[in-house]
Structure 1
Amino acid sequence: MEYSYLGSTGLRVSRLCLGTMTFSRGDHYVFGPKESGATALCGQEEAEKLMDRFVEAGGNFIDTADCYSGGAAEELVGWWLKKRERSSIVVATKLGIYNRPGDLNSPGLSRQNILRSVEESLSRLQTSYIDLLYTHVWDYGTPLEETLETLHWLVQQGKVRYVGGSNMTGWQVQLAASLAKQEGIAKYSVLQQQYSLLCREPEWEVLEVAAREGVGILPWSPLKGGWLSGKMSRKVGEPPEGSRVQLQSAPGAAQNVQSGPNWSDMADKEKTWRVLDEVASVAKEKGKSVAQIALRWLLDKNNVPSVVIGVKTLDQLEDNLAAVGWSLTKEEMERLDAASALPAPYPYEMINRLNKDRRRI
């Protein structure tokens with residue numbers, strides 16, 4: 001395993017972070033209703049095997065959220081955590097998008113909802129503190145000062161060690177960083193953002209702001225909901241049986257889901273196949289799997305201390321774990337960059353073009 005400091009903090013974490021969105025008690029169904037063929041992916045036994053193997057391989061970073069399977073994912077992590085040395089595991093969770101039926105004060109990042117959500121997460125996780133607490137998405141309904149002041153109080157109380165943001169635009173990251181410095185309150189040390197060879201939009205602005213402000217980037221959905229797993233084929237013309245993409249493409253499944261795009265969302269774009277072809281070519285030359293190449297491309301980017309992986313089997317976990325301990329060459333990185341590049345819109349294209357020779361190294 002490789003390790004890195006978490007953003008600008010002194011906390012060291014494994015460069016792979018085990019995500020738990022696939023964890024459930026068995027009574028929650030993901031990627032659509034039960035009738036569409038969706039199933040609960042990992043019960044307690046399977047989840048504990050995955051976490052055990054992850055730690056055995058040197059991983060120390062577990063990521064969850066209060067909304068995953070209605071809190072069941074946090075509960076599974078909590079039961080497992082009770083059997084471990086608590087201080088050796090870095091536990092991250094998120095709050096802010098869990099919608100409680102009949103409660104006008106959820107979701108959101110108000111003081112009311114943050115404090116209530118943290119107490120509930122602590123109870124489910126069976127711990128006295130959260131190592132890293134993320135705000136799950138920007139909240140237009142709550143003043144940013146209220147959110148950051150509440151997070152600062154939680155850090156002072158020792159219930160939270162570090163705070164991070166997730167799913168934010170560049171101006172939102174900059175505003176949070178500036179306000180934290182101005183008021184002397186909690187700052188976002190990291191940003192968990194969707195980022196992959198099939199999602200490079202964060203490079204237009206978010207990644208640059210984060211680097212300038214000392215905010216580490218933790219990519220989520222690094223395999224774009226299974227599209228970079230090596231299973232997708234243009235020749236077959238449909239998603240593999242039992243795959244996450246097939247479940248997401250079934251009648252009744254939620255549409256336009258960033259964490260799990262369906263077949264038509266991606267297969268109708270020529271760029272998708274151009275990227276997959278190049279990744280497969282590099283993988284064959286390198287003697288690695290497609291998923292390992294996709295993960296390593298992120299790990300070899302600047303300011304990426306860790307990458308959040310999501311698996312449902314030990315075989316998938318073993319394949320992902322093999323993404324550490326080696327690097328892509330400069331030429332391989334350039335090939336992957338070129339194949340997956342997005343045409344920058346105005347004003348980014350103009351600014352970058354006219355600053356071609358003005359960048360400081």
Structure 2
Amino acid sequence: MESSEGRVDAAVRAPELASLFETDGPVASVYVTTVADVENAAQRSLQHWKTVRGDLEQRGAPTDVLDAVEEQVPDAHHEGACLGVVAGPGLLHVEHHVVPPPADSGRWGPLPAVLPLVRWRQSTPPVVVVLADRTGADLTAIRRDRPNVEREADGADFPITKVHAGGWSSRRYDERVERTWEDNAEHVASEVARLATQVRARLVVAAGDERALALLTRELDGPLAERFRILEGGRAAGAGGVDDGELTQAVAEAVEADTDRVLAVFEEERGQDDRAVEGATATMEALSRAAVDVLLVADGVDEGRPAWFGPAPTALGAGAGDLRDMGVADPVEAPLVDVLLRAALGTSTGVRVVPADRAPRDGVGAILRWS
């Protein structure tokens with residue numbers, strides 16, 4: 001699914017996750033609850049981890065790998081409500097998420113379980129927050145895995161307030177004020193566009209002075225205007241910025257809209273019997289040809305269904321015989337979803353997690369680069 005200039009691709013493209021598949025397995029994949037707003041948060045997190053650790057020990061995970069994971073647990077609640085770790089020989093990947101996992105989990109297997117990491121990236125796209133008044137704006141770019149970027153876009157501050165006396169001079173003064181507001185809004189729009197492009201923002205939200213927001217809205221170009229939302233809040237002292245609940249809701253709506261857009265493309269291509277496939281067998285065949293643009297995976301896909309893989313990301317199939325036919329001497333069995341994500345991330349393919357009730361057959365499908 002190609003993205004046009006000025007648009008943000010609706011699929012998750014995460015080349016940094018592809019490197020997690022380059023280590024020789026097995027590896028441990030751990031997702032545990034680490035909420036902060038409870039008494040003795042560190043001890044609670046360790047309790048969650050101890051249960052998962054015991055299960056991993058029974059599955060054969062070595063002590064040094066489990067100890068490496070455990071070192072991340074006590075302070076994890078300072079970073080988020082869920083700790084995710086992928087650990088194996090010479091590998092330690094650590095992430096945090098703002099939402100607790102549906103259930104604590106740990107897997108010891110030949111491939112890392114990265115579906116939760118893909119889902120995290122999908123649910124937390126980059127966002128630019130704008131707090132505007134008639135003199136300018138404060139801009140903040142919020143990104144999942146990097147520090148926020150903060151900028152100030154200030155314009156002229158005189159003349160900025162209209163007078164209320166009568167006469168010709170009053171009208172000319174008020175016209176100068178209007179021009180100042182417009183110039184400031186143009187400057188803010190330019191800075192917003194620059195920052196949104198820099199961080200590939202999926203959404204731009206703004207709050208503040210009503211007139212300043214109206215002028216800013218007028219100045220934004222088409223693609224950026226489509227990603228622009230006005231929320232309650234303001235720039236002035238005591239205005240409180242942007243409400244966190246409203247911001248969270250706006251992001252969730254943008255994520256849902258992107259999912260709708262991807263599914264609409266999939267349905268259109270499937271209806272034309274053209275650039276779409278569904279089902280495990282057809283999807284694996286397309287991935288083996290590096291022909292997939294966006295891989296669709298159902299939220300809650302069956303993680304117990306097996307597939308087989310070889311050394312290259314494009315070496316995958318439903319059975320060991322399929323791999324031997326490709327010349328792979330020693331194919332390895334792993335959960336289907338992990339094999340699919342390894343192939344997708346290893347071939348610069350986008351991934352979209354979709355609701356189970358709207359997912360393709362077998363919970364997986366693909367929009368193709370070519371038919």
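We did not get these values from a lab; they are worked out from the coordinates using the rules stated. Just so it is clear, the structure is predicted and the values come from calculations on it, not from any experiment. Cβ atoms are built from the backbone, for glycine too; each structure is taken alone.
Here are some notes:
- In this comparison of 1, 2, the computed figure 1.16 for Cα Rg over 2.2 N^0.38 Å, for residues 89-264 alone is attributed to 1.
- Structure (1, 2) behind the derived value 10.9 of mean count of other Cβ atoms within 10 Å over residues 81-88: 1
- Of the structures 1, 2, the one that 21.1 was derived from, the read-out being Kirkwood radius over Cα pairs in Å: 1
- Structure from which 2.5 was derived, distance in nm of label points 7 Å out along Cα→Cβ at positions 57 and 121, options 1, 2: 1
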